[in-house]
Structure formats: C-alpha cells, structure tokens
Structure 1
Amino acid sequence: MFREPTAGQLERFAVLVAPHLARLDASLARRLKSAQPAAHDPRQLKAFLLITCGAAARLINAGSSAASFLEQVAYNSRRLAKLNVPLTVAVDTLCGYDRDLDRLLARRFPRHYEEIRPVHQHLHYRSLLTVNEAYFQVREAETQAFYGLLHAEEEAAGLDDLLRRFIQILTRSFHAQSGRLIPLPEQPPLASRLVGRLSLPRYIAAGSRGENLVLDAGMRGACQSYWSIPFFSGNRLAGLLQFGFSTPYRWLPRELDLLNAFAERCLRAADRARLVHELGARTEQVRALAGHLMLAEEAERRRIAREVHDEAGQSMLFLRLHLEMLEKKAPPALQPKLAEARGVAERVIAEVRRMVAALSPSAVEELGLPAAIRHLSGRFRKVSSIELRLKLAPYSASLPRETQTTIYRIVQECYQNIAKHSKASHVNLLLRSTDKQLELRIDDDGVGFDVESAVAQPHSFGLKGMRERVALLGGRLEIRSSPGNGAAIHVRIPIPSPQSSRSSGNECDHGNPNVIDR
C-alpha cells in the first residue's frame, strides 16, 4: 500500500517521537481502561504498549529493525487474543493511539510532518495487518485442535489409542515439551488431600513444593514449569491433563478456557469409547452365544436324523421287506391289499429319507458344498416344475464346515420359499468365490414380496435366520424384492485364511470348473 521507508526515514521518525512516548502510553492506558473496565488486566496493557508505533520507535532507537518490530507485534497480538481481548478492541485501541500520534506530529513538527507522516502510516497499517493475521493464527490453531480431536475420535482403535491421540494433539497445540492424560478411577490411589489439590487448575513452577502434583515420575523434574488441569464426571474427579514446558510459562485466560473445553471433550469421548468397547464386548458375547446355539442346533438336527434313520427308517425297511414276502405267499385275494400296504411303506421310507436329508446335510460333509447343492437342486426339480439354472464356479480356498453348512441352509430355505410362495417359472443360482470372499446369488421371476413387511412378521424365522447365520460368519446378506418383480438373494461371506480354515472343518469339494446345470 505504501512505499517501504528507508532506514534514515525510520530513524528520523523514531528520534522525533521518542520524547513524547510516555504521554502517548499514558493516554493508551486510560483509553484501554475505559473501554473494558470490568476486564482490565495489566498484561493486556503491557502487550498493547509493545505493538504500537511508539514501540517501533523505541526499537529503532535501540538499533533494531522494522522487521523485529513486526515480529514483536505478532507475538504480543497472539497474547492479546489469548487474553480474550476482542479483535475490534485491539484495532480500535491501536487506531486511537495512532490518531493521537498523528495529531502530535502535525502540531509539534509541522515542517517535518509531510516527510514523516508516510513512515507513520506505513508502520500503522503494517501493525494492523499483523494484528489481524496473529488473531487469525490463534483462531485457526484452536479450530485445528478441535478438528484433530474430532478426527481422533473417528479414527481411534479403542480407548487407549484415543487417549494417546488426544494428548499428542493437545501437547502439540499448546507447544508443550511433554503431556499426559491421566484417567482416575472412582477411588483413586491418592491421598484425599492430594486429590483436593488436584481438583483445581494449577500452574506449577519447577522446584516448587507443588511439583509433587505432577503424577508422572518421568515428567516430574524434567521441565521448567507445568500445568495441571482437572476434568470431572459429575462431582467426581475423573482425570487430569498435565503438561510440562521447557520454560516458565503461565497460561493465559483463553488457553485455560480451551483446556477446560478440551478436558470436557476428552471425558465425553473417553466415556463414549468405553461404552462402544463394552457394547462391542457384549455384541461379541451375543454373537458367540448365537454361534454356539447354531452349532447346537445343527448337532441336534444330526442326532434327530440319526435316530429317525436308525429307528423309524430301519423299522419301515423291515416292514416293507415282510410285506413283500407276505405278498408273494399270500392268496390271490389278499395280494392287492398287501401291495397297497407295501406302496404306503415305500412312500413313508422315501419321506423318512427326505426328512433325514433335510435335517442333516450329510452330502455337504461327504461330497462337499457344490455336490450337495446339486443334490439339493435335483430334489427341488423333482417336486417342482420350475426351471432351475445352476452355475457353480470353481474356488480355490478351503471352506470351514460352518460356512458350507450356512450356504447349504440358505439354498435349502430359498428353494422351500420359492416352491411354496413365488409362483416363479425360472430360478437362477450362482455360487462363486475369490481368494477372500464366497458369493451366492439366487433370483427368481416370481410374484415377489415386500421385504420389510416380510422380515417384520413375528413368525418370519426363515429370512431372519438366514441373516443371523450370515452375520455370525462376518458376512452380508441382501434381499431385494418387491411385489410383481421377483426376488433376489445375495450373500457374501469372507473366506478365512488357509491357516484358520485348515483347523475349522472339512474342506469343500471344488467340483468341475464352470459347471452349468440346466
């Protein structure tokens, strides 16, 4: 905005102004006290006196440069921001000082006024720009600190990681040499007198009696000054923020306000992280219980299937054999009745075998998943006129028994629902995988249904059961359907690493590459 003044012009300005600086400073002090009488702080006056054009004159007379003055303005403007002096008050106070200085120059030095006025204006506007930039830097640093805490909450992997991230951000934000965030239990292992002293914000000088309030022995004695800021959960002392500094450094009012705000945020975030951890632990317990229930259900199915096969199945085979023998030896008049009874026995045997196969998918354990799905699909074709198209793509990973059983049960449930409710004419089934994921797709062109209504029905165990089975394996099940538009089931289940899958059950039969059955 203005031409940079020469060293000679700056020196001329400084020499002329020097005798009048005391009166100008006194006027600034009166103006500042009247502007905010309730918030008067000697530290504010000291900072103001170091950013005026009079302060520039003092530095120049002492042999310093204008650049040194602007560095001094930046530092003390940041202090004013941290002393909670509004930017408008800072600017108005500087402008008032420079109006007084301009009037003094015009009255006292009329012959030199036109020469030194541009120097004064240059210093004035450069000071105002530096003040504005310093305030912006302080607010920007505060915003970045809050943003960092928010980002830490989102990214932290657990409570310990969250606390570590928080103290790193706060230590950096306050330019501390070291920092600690110390949670305290409900009954802290500290003397009640010590707890009472820690319940107030404290500035601690190195070597003072209060240095024993620095709880971390590694930080105690290694710094020149310390801050200790408590935070509370209700009326209970929940923890401390403690910082160590390489120089004696007392906090400023805005810094203390920020520390209290940061402490409150740390407490809430820690409580939230603790609740999330506890919820996660409970969820894992529920998931583990559901997994055990699923295994128990499968074991009970196998037990019932064995009993049905060994008792009812064998008895019916024995009955059928004797009926056949009696039919051959019976008089001609009885043979039709015995043949009819033998037919009933054969149908019961077939139904028993179907029930045993449905209860215990032995084909999965004996032949592998693809062969078991082909076998299940064959039975579906026998009881339904729906055209079924299979595509069982090869996969190279071994599958745990639980994964194979889950996929088999989902296919079984889908076939039953399609046969009973869909009125479809075509069904497509795709089973494929990558090294990391097994994918199952089943879709039909039937009447469809409203998914939310179907899942919300109190006795809708089929869809809920499929979702629970997939969720227990860390997978995802999507159901897409609407009335009149058919239905599609899409399942994705992660495949464990070879080490884990090797110990979790039988391996899956890979079948023939790219087998397509119609």
Structure 2
Amino acid sequence: MQAWRLRLAAAFLVLCLPYAALGIWLVQLHGLRSAAAFLVSVTLMLWSIALVTRTWRRFFLLQVPLLVLGAAFATYTLTFDSPPGKGIAYVLATSSWDEISGFFSVWEGRWLLLAAVALLSVYLLLAARFAPRPMSLSGTRYLRWSPLLAVLFLSVYAAQDTGASVEGITANPLIGTALFVAGPLRQAMASVGGTALRKVPYAATRADATEEVHILVVGESARRDSWSAYGYRRRTTPYLEKIRDEVILFQNAVADANLTVYAVPILLTGTTPGRFDMKAITGNLVDLAGEAGYSTAWLMNQDPHISLLTGIHADQMVYPQSISTLIGADLPFDESLLPDLRRLIEVRGKPRFIGLHIFGSHWDYGSRYPAAFKQFGAGEELSHVSFLSGEPDTRVLDAYDNSIAYTDWFLGQVIEQARKLAVPATVTYFSDHGEDLFLLDGRAGHGTHSYSKHQYAIPGFVWVNSAYRAAHPDKVRAVMQNAAMEIRSHNIFYSLADLMGIQWPQAIPAESFASPLFQPDLSAPLIAGGALIPHAD
C-alpha cells in the first residue's frame, strides 16, 4: 500500500511540473490573482478528466498527450516570456517539416528536451503500473469537499481582476493552445496561403511587353543624417558616393510612420496615413505588378507577418530562416538574400519585379553586420541596457554606423547584379522609417508617440541602368526633377508602378515622383506609435 501511494505521489509530481512552472511564472509576471485563475482552470480540467476515466491507470495514461502539450507550452512560455503567439505562428506557417525537425538538432536546449523525454518515460512506467482500480474517494467529508471549496474561494479571489484572470486562464496549456491554433496560427496559415484578405483586381495593364527588371529594396531603421552620401561626417556609404552620378538621391524623403507595421503596408499599398487600415487592404504593389504581366518575387529577411498581413503573395516567396531566427531571436545577415536575388535576375525573357525586405539597421545594431564591417569603434559587445540606459554611449553610435556601412555594401551588391542586365532595369531603395540615437538626439529608437525628426527623415534613391535611360528618358528626367521634393512612403506604390509602365484606372500621376505631374503631399498626417499626428513642417 505504501509503494502504491509513493507511485501515485510520483506520478502526480511529474504531471504537475509544467503547471507548477507556469504558475510561478504567472505570479512573477501577472500577480497572485492571475495564478489563482490558472490554478482553478487546471484543477477543473483534471477533475473533469478524473470523472471521465474513473480509474487511476486510465487517468494517468490519458494525461500523456496533455503532459507533452503542457511541457512544450511551458518551455516556450518561459523561454520567450510569453505564451505562443504571432511570432511562433509565422515560424510554423513558413517552415517546412524538415526545418522544424532540424530545429531540435541545433536547439541550444536539446539537452532539456532529452531530459523531458526521460521524465516522460518515467511517467509512462509509473502510469502503466497502476492497477485498473476505481479512484478512491475515501476520507473524511472535509477532505472530499475541500478541493471544491478551494476552487470556489480562488475563483472569487481571481474574479476581482478580470484582466489578470484572463491571463491566468489562457496560460492553461490546453486552453492557450486551442486559442493559439484558432487565432494566430489560423491567421498565419491564411496569410501564407494568400487568403487572409479580400483582394480586388486593379485592372492593371502594361502597353509595352518588353523585358524589364525592377527591384525594390525596403530598408529598416535608416536615418538620412547617418549616410555620408547626404553629408554625414563618417564615410558610411562609400559605394553610393562612388556611383553618385548614377544614383538619383531623394533629398527630402519622409516616412509616413515610425513603426514598420504601419510604414511598410503604407509603402506597398499607396494608402495615406489618414486612410490606412490594415483590415481594408484589397491589394498591393506585388498584385499590381502581377496583373500587368510581371513575374513577381518577394524576398524577406524580416518578420514575415508584416508582408503577409499586407497580402503579399508573389510568384516566388523567400522567407527568413525561421527556425534559426527562433533559436537566436535574431535574423541572419541581409546578404543571405543575395543568392536568390542573383538567381531571379538571371532569368530571361519575361519582365520581372523583385522586392527585398531587409533588416537593415534594426536594433541590436551590432548583430546586423559581419565582423569585417566593424570599421567604427572597437566593436565591443552591446546590450539592451546600452540602448535604453538614457546615457550617451559611443558604442551604440559606432555599431549603428557600421550597420549603415553594411547596408551600403549590400545595396552595392544588388546594383552590381542589376548592372549585368542588358534590358532596362531599376533599383529603388526606401527605408521604412528612421531612428533616434541618444548620443546625437537625446533619445533612442523609434515608434514613439510624438514626432522626432530622425524617426521620419530617411534615405531613398533610384538607380537606373543605361538601357532604362535610353528607353524611358521622360521618366528619368521626372525623377531627377522631383528628387529634391518631399517624397512620402505612400508615393512609392504609385512611383514604382509608373517606373514599370503600369496603368490602371485608379492611378494618380500626382502621387508618382516618376511623373512630371508629381505634387508632394505636405498636408497628410504622420503615424507616431500607432496614432495620427500633424505633419511637421
């Protein structure tokens, strides 16, 4: 009898380990009421299973899939300090089974996985040894009713804070996983499959069916005043300066928003900030190019859900190395996109639109470039403390400038690949938004709820080859004439379409810097941290 009780206690101990870990995490992050709601949900779940199974053996054996689920849910939540959400949903939706299985061979926590497998094996042995006897409710009346009283007490206690209660209930692995599958994962799968938005055709055409290649590079967190091509004291953009006569630099490019999740969809749809609504998107630049007869490709070294929620569904999609991103909470260098770009450029016979969404100069700046690009500063390691400390730190500025130098090199690789083409070709670069640097601006980062010049003043340019200049001298002349005017993110949609020779009923020549009719939009508001603010003079 004593051995039976020990096995029962041991089985319950293993079963409750994931729940105990999640409960402690909830207390630390959301407080006691959240943990109380979590305990109530877990208790009721176990109680329901006990009522169904009625014997200890069936009870513990039925718990096996829940134990595996609980262990996986707890491991993810504690590792990333948040239950599964959009991030892991897009990792799963954009990764093959080979990548997912390969993750476990390189994951730094694989020894933890082996320990979990060993613990599960012990649990299975314990569960299998229970006799198929009915669960006993022997004991005093107090012992029989105390769990119910505890549940009632904890429910009343947790109900005093609705928000904390919801956090606790959704931390239950069974409930949290069900919500994850029905919400973020379903949305991610729909985005990847191209069915998340209701698309409305543009009725786009292209009068000239000759072969052309147009490349759009969407940058990240690049501030104009840190590019030496615009006069910055450090030589951060030597390549662009070397080909200055070939590049049409935008002297007054302005981001419509200081957060990527707004700036990039605006850039790709042509929607002004005052009218922007992610749910109202019915098409994008990739759709427009595809309708007009271009083969399309979209290469991402970025969080893919931004492009996917914008409805990007090109003929060829290149996702980031999702599993390695999950492991290191980081992305590979932007040069990882170059082999795919080279392959797409070398295709012959059909007009091509190729978009690249790069990670550019996003924090952590020091992780955005290889060691060979540590040309400014000694290259000491940075941390989030350095970034957010509110104190001047030359290492932050050095690392940021190094990331700009790397972007300059990357853009050089893109342009030199396009230079090999004999057909008309263009390369357009536009950053999603800028960045504040504490040493220079007294504040750091981007996405604030108020206007800050360097979060909106960004670099941008168009490079055209000799074949394009010969084929479309009027468009090149218009770009050069408009380069000094204010060019906003939403102008890119209309301007790229114009450069590509695309026509459609809703085209607005006044929004295209490739048109002599271009009129800069000086009145539309900006988006700061998700809210509209007046346009700054």
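Each reported figure results from applying straightforward, stated rules to the coordinates on display, with no laboratory input. Note that the structure is predicted; figures quoted are calculated from it, not measured. Cβ atoms are built from the backbone, for glycine too; each structure is taken alone.
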Review point. 1, 2: which one has percent of Cα pairs over 14 Å apart, for residues 119-166 alone, as calculated, at 71?
Key: 2
Check your understanding: Quick one: relative contact order in percent (Cα under 8 Å, 6 or more apart) came out at 9 when computed from one of 1, 2, so which one is it?
Key -> 1
Practice item. For structures 1, 2, calculate Cα Rg over 2.2 N^0.38 Å, for residues 247-310 alone and state which one comes out highest. Key: 1
Point to revise | Structure (1, 2) behind the derived value -19500 of helix-only ellipticity at 222 nm (-39500 (n - 2.57) for each DSSP H run of 4 or more, over all residues; to 500) | key: 1
Review point. From 1, 2, which structure was FRET efficiency 1/(1 + (r/R0)^6) of positions 239 and 463 (r between Cβ atoms, R0 = 30 Å, to 0.05) = 0.05 calculated on?
Key: 1
Review point. If we compute Rg/Rh (Cα atoms, Kirkwood Rh) for structures 1, 2, which one ends up with the highest value?
Key: 1
Exercise for review: Taking distance in nm of label points 7 Å out along Cα→Cβ at positions 183 and 303 as the quantity of interest, name the structure among 1, 2 where it is greatest.
Suggested key: 1
